[in-house]
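Alright, structures below, take your time with them.
What follows draws every value from the coordinates through simple rules; no lab data is involved. Every value quoted in this text rests on a predicted model; they were computed, and no experiment measured them. Cβ atoms are built from the backbone, for glycine too; each structure is taken alone.
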Structure P
């Protein structure tokens, strides 16, 4: 496959976007939000994060670039307008295939689950000593789900300011879990997004993405003709899968290239960035329930529960888990 990313419009069907993601590993949705919204996020970052704390100082983001971690905690606009954007969540639902959708089907499924809901995928076997044993049943392809729900992996502002003299090494998002997942075959469990806080151009470091690389063996190296550039106007977003090679490009100009990164991960993986420090309860309490759930203030029947707290909103009293 040559280095080309399909571009969709804000009106494109989420399923069509998800199908292209599965096929190519990465896509662009052009002009999905306004340029003014991008500026609003940037203004909040500047108000809430000192210049000193924005300085890049790592091999991945060397001096001359800017990084801001915990973006969902310093920009409510980011959390409430980008992180929970309906189109992105509908695509995430299609790609990550959760029991509890986070997008447009969220309320419909919640109402069903609050009622009788579907039976759990296990049976109870009776033992010869009078006890019992849970036996989990293998699901068919039509029934299989990738996770109970998904949460944020990380939320970061990444800005190139002319200090990116070399391309960032191409890498896969699942690398943060290696080598521990190498021996496992698993369904898609990460969807990553990079929002264009400024125009992304060939000159200012637009993200490099390698279409088709999510199908490659780990040892295969990308050729230059296979590498696409996520050149897109301000207010657009590029999405990619967990095994798609990608990385920031070097910059030939001094103007800033600002991106807002957010990943969505299956709930049974640990979040890359500790969201409970980045967005503590007192901050999360000022956000919508949907934003809180994505940040991580929700749980499945078996993971992340807190006795005496509601499973759908762990900041509220109720019941979660089996205690």
Structure Q
């Protein structure tokens, strides 16, 4: 059980000081160059998935194993049951256990818990509260790491920052365009929210390009404004794809929901159908300044991005995916106090 006096969680990357992020990224690169030792020997990490996962699940479990820790991987659909995260409820619904009890008990079994929470998909005003991950953080006696919630995906962003640093070195004044891409299986805006804040904080000049109706959460944008005021970074929003990519050094593709249509799949599909031309192809990428392409994956080939871009020399996609492994090792060592 961790000391509550020193207990910290990672719900979002802003929970870390910029100096801590820099230290984790430096350690990530060192781990990639030099490999790892038995730094987590005797440590047990619980992985709880309330939604499906490929890269996050495998990279996290591999990271723990290669550090000689012991992962316990649980999937809510097959390994345990629904949990109630609302306080003071009369629990007469489907959930037979409250997060407060599960978190307290698991804290006595493991040294850290990483969680990918479930979204209702019905109400953005409810889901955006991230009540699930915050309830775990409130009740656990060991560090909680967010493996993706409605608003944030700090693990993907650490790998993205690592990839950008490997490519550019310093990120100050580098130009990044985040492009909404058409997909029938759009994701939450968590990747984009985290990436936007982190790259501005790192001093990048960011353009956020999306069709009308795909604006990010207003509070996320308000916070981005505040970050700009305190850093050398900047961002602007554009609804015109070619103009937004002009001069970009990196084009980051990602599909995300329209919050205007959240919980209404029919309206959402109708809106998406009007923007099938929002994809990254060689012609679009050529508008950038020797631009490279990034994407968090999974990616729909020849819908979000063409094969020629995804498999071409400009693509950093597989480097991003690999860096999930190295950056998550560094994060685990940072939180378990054995980064040396």
Structure R
């Protein structure tokens, strides 16, 4: 990074910076734990002669144990693409306008998490609903182990609340599907036969200026053997949208292959919930009480609004432990 020509290739430079951040995310906590262990040794050595130092030992042990637990958690981020950025696609499902509003709430939740944890976020595609909320949206979140943390969000998310769109004030159940795939760099080889991909162009919708709405600049790619569909309309240029859509397709194909490998090694993982009605991975309640509970790990938080403001790291950590067959703190059975 100190080389004078480092920033000549912006894309490559950003990749190196991201790699360095990912390494720092592991090495700095490791160095901190080693220093804490050495400090504890020194404190114990002199504690027999100094009562004040002896009183500090329990707190130092507790601090070191906490650092070790954090390191153990990071060690679970060992998947082939865990260090990559994450492409998150959110689709409104059952629930009418409430579902569209719910999908936008989830979009905001992930953006808030990214902002609070110093991750970058980029809007790739968004289709607004005419009444409220969104039909679907795709964002890229980049930062240390972004995909490793976010991959467990794939599945159906269910909201139960008093509908703000119902004049009778009835309780409404809404669903939104979340799909997370790794953002694959160009250096990673992904085998896609272009003959298997159908390319459709269409007129972009929503904001973006007159040029966006008067030309067929939006791109949709369909990988016919797998049925995987990606689309991009965020850029004014069809060329840029096409390039982004191909990157998205490569990422979805990498995710598809990773899921196949996991199924083949099912003994190492618990069965994942499918994305369909009645098989949600997480339930969000605003009525009759406020709480958010993961259906897989049984981890829950009692502050609904804090979760929607991006306080979701506890759910990520719980899924990591659950996948590894470890006990989940904060888990409560129904």
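Out of P, Q, R, choose the structure whose coordinates give relative contact order in percent (Cα under 8 Å, 6 or more apart) equal to 16 when calculated.
On the way: P: 25; Q: 20; R: 16.
So the calculation was done on R.
A value of 73, 44, 37 was computed for Cα extents along the principal axes in Å; which of P, Q, R is the source structure?
It was calculated from structure P.
Suppose helix-only ellipticity at 222 nm (-39500 (n - 2.57) for each DSSP H run of 4 or more, over all residues; to 500) works out to -11500; of P, Q, R, which structure was it derived from? Could you put the intermediate results ahead of the total?
Working: P: -5500; Q: -11500; R: -14000.
Corresponding structure: Q.
A value of 5.0 was computed for distance in nm of label points 7 Å out along Cα→Cβ at positions 11 and 43; which of P, Q, R is the source structure? Working shown, then result.
Working: P: 3.0; Q: 2.3; R: 5.0.
Derived from the structure labelled R.
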